[in-house]
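Please go over the structures that come below.
Only the coordinates and a few stated rules stand behind these numbers; no lab work does. The structure presented is a predicted model; accordingly, all values stated were derived computationally and were not measured. Cβ atoms are built from the backbone, for glycine too; each structure is taken alone.
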Structure P
Amino acid sequence: MNKGKIYVVGIGPGNMQDITVRAYNTLKNVDVIAGYITYIDLVRDEFSEKEFYVSGMKKEIARCEQVLEIAKTGKSVALISSGDAGIYGMAGIMIEVAQKEGYQVEVIPGVTSSVAGAAIVGAPLMHDHATISLSDLLTDWDVITKRIDKASEGDFIISLYNPKSKGRTTQIVEAREIMLKHKSENTPVALLRHVGRENENYTLTNLGEFLNHDIDMFTVVIIGNSKTYISGDRMITPRGYHI
C-alpha cells in the first residue's frame, strides 16, 4: 500500500501573521488540506492551489476517517484546526482513528486563542494558569464546575473557551458564581473577541461586571489571579520580580 502522510496542523487564531513557519510550510507542501468549513475559509486564499476536503460541524470522526482514506491513496494530507490542534482541536481524534490502521500522525503546533489574546492585552498569563472549556457537549457539567472551583481555589489565572452560545447561556453565570467563592469581584477580566481575525477587539473589566458585556462563542475570557492588575489598556500578572 502506498501510504500518504497525515499531519494535524494548528493554524493559529485565523490570520497568516500568527501561523507558525512550520505550519505554513506544511500546508504549502501537502497535497490536500482538510477541515471544518470555517477553518478552510481562513486558509483557502493563501493555499488556493491545493485540493481541499471540507466537512461540516459535529462531523469530527467522519472527517478523520475521510482524511485516512485520502492518505491511503498515497496523498499527503493536512487536517487543520484553529489555534493549536492539541487544545480542543483535532489531534487526539485523528491519532486514535489513524492508529487503528497503523498510520502515524505528525502534529504541528499552533498559537492558541488564549495566548494570542493575552498578547493583545499585555501579559495576563505570566503565572500559573488553567484553560477550561464551558462547553458541556462532550464533558459533564459537574466535571467542568469542579475544575472551575479547584482552579479558582488555587488562585490560577483562568482562560475560558466556548463561554456562551445561543443555546448555552447559564453556564457562564454559574462559572462566575463559583469563581466568586475564591476570587474578588475586582479581579481583572479580559474579554477577547475574534482574536486574530478581522473584527478583533477586547474589553477590560472585572469579575463582578464582566457579564454586563457581550460574550459569545467567538470570545475568550481571561480571569486574572489575586495579583493581576490593569494599567491603562494593559492587563498584567506579575510573576514575582521586584521592580
Structure Q
Amino acid sequence: MVAVDIQLASTHADWPTLRAASLRAEQAGFDAVWVFDHIAGVSLGGDRSLECFTWLGALAEATSTIELGVMVANTWNRQVGTLAVAAASVSVISDRRFLLGVGAGTAPTSRWATEQHAVRAQLEDRLDERHARVEELLDLTDEMWHPMRDQRFASFPLPSPTPPRIVGVNSTALSTIAGQRAEGVNVAWNHPRRDDFLHTALAAAAGRPFITTAWVPWAPELLDADHPVRREMQATNLDRVILVVIDDVEGFAEQI
C-alpha cells in the first residue's frame, strides 16, 4: 500500500494556518507532513516563508504521531554540518522518525536562485559540484549518525531511528547517487523522465531496502485509492506519494 503524505508551503500561509493544517492532516490519517526549504516566498509566488527547520521544530512539538519531513533540504542553504545537526535535532525533539529529503540546489542562472542571490548565498554553476555537495552530506551523516560513531561526534545529537535520506532528483546521474548512497529517491510524478529516474535509482540500490517517493500537486480526488493516478502509482510500486499544497493551505484543511 502506498503511503499518502502531504507537503505544505509557508509562502501563502501564516504559522497558525500551517499548524492547524498539520494537526488536521495528522487527525485525518496522513502518513507524513513535509515542508519546503525556501528562505523567501518569491520562488513559490508568495510573500513570506518560514525557515524549514525552525518550522519543523515547532511541528515536532505541535504534533505527536505523524512523521515529519523536508523535501528537499537545499544543501547550499546551510553548511552541511549545520544541516545534519538540524535534521538530527528535529528527530530528537519529535521522538519519531524524521524523513530527510535532500537536493543538490540550483544553478546561479535559474529562476529558483533569486532568494539565494538576495542573501549572497554560495551557488555553484557546475552540476557535478552540486552533486558532490549531496555526497558530502551523505558522507558526513554516515559518520555522524552511526551508532558506533567516532569520538569527535560524541556530543552531536544522535537521531534514533536514523533518518532515511531521500534524494530529490532531476537527472539519472543524481538518481544513481541516490541509489548507491542514500535510502530513497524522490521524483516529480509528472516529469517525462520519471520512470527513468526511478529505475536508475532502484538499479543502483541493487536490491537493498530503498524508499521510492513521488510528489504531485494536491487534488482531493487523489485521496481515492481507486483514482486512475493512484492506481498507476500503485502499479509503479511507489512507497510514498506526496501531495503538494502551495496556494491554499487553509482550503486543504477544510477538504480533508
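Comparing distance in nm of label points 7 Å out along Cα→Cβ at positions 96 and 232 across structures P, Q, the highest figure comes from P.
From which structure (P, Q) was mean count of other Cβ atoms within 10 Å over residues 152-159 calculated, if the value obtained is 13.6? Answer by label: Q. Work out mean count of other Cβ atoms within 10 Å over residues 112-119 for each of structures P, Q, then name the structure with the largest result. Largest one: structure P. Taking -8500 as the value of helix-only ellipticity at 222 nm (-39500 (n - 2.57) for each DSSP H run of 4 or more, over all residues; to 500) derived from one of the structures shown (P, Q), identify that structure. This value belongs to structure P. Matching task: 19.6 is the computed value of mean count of other Cβ atoms within 10 Å over residues 104-111. Pick the structure from P, Q. Computing mean count of other Cβ atoms within 10 Å over residues 104-111 on every structure in P, Q gives 19.6 only for P. Looking across P, Q, the calculation of mean projected area of the Cα convex hull in nm² that yields 14.2 traces back to P. Looking at distance in nm of label points 7 Å out along Cα→Cβ at positions 32 and 136 over structures P, Q, structure P comes out largest.
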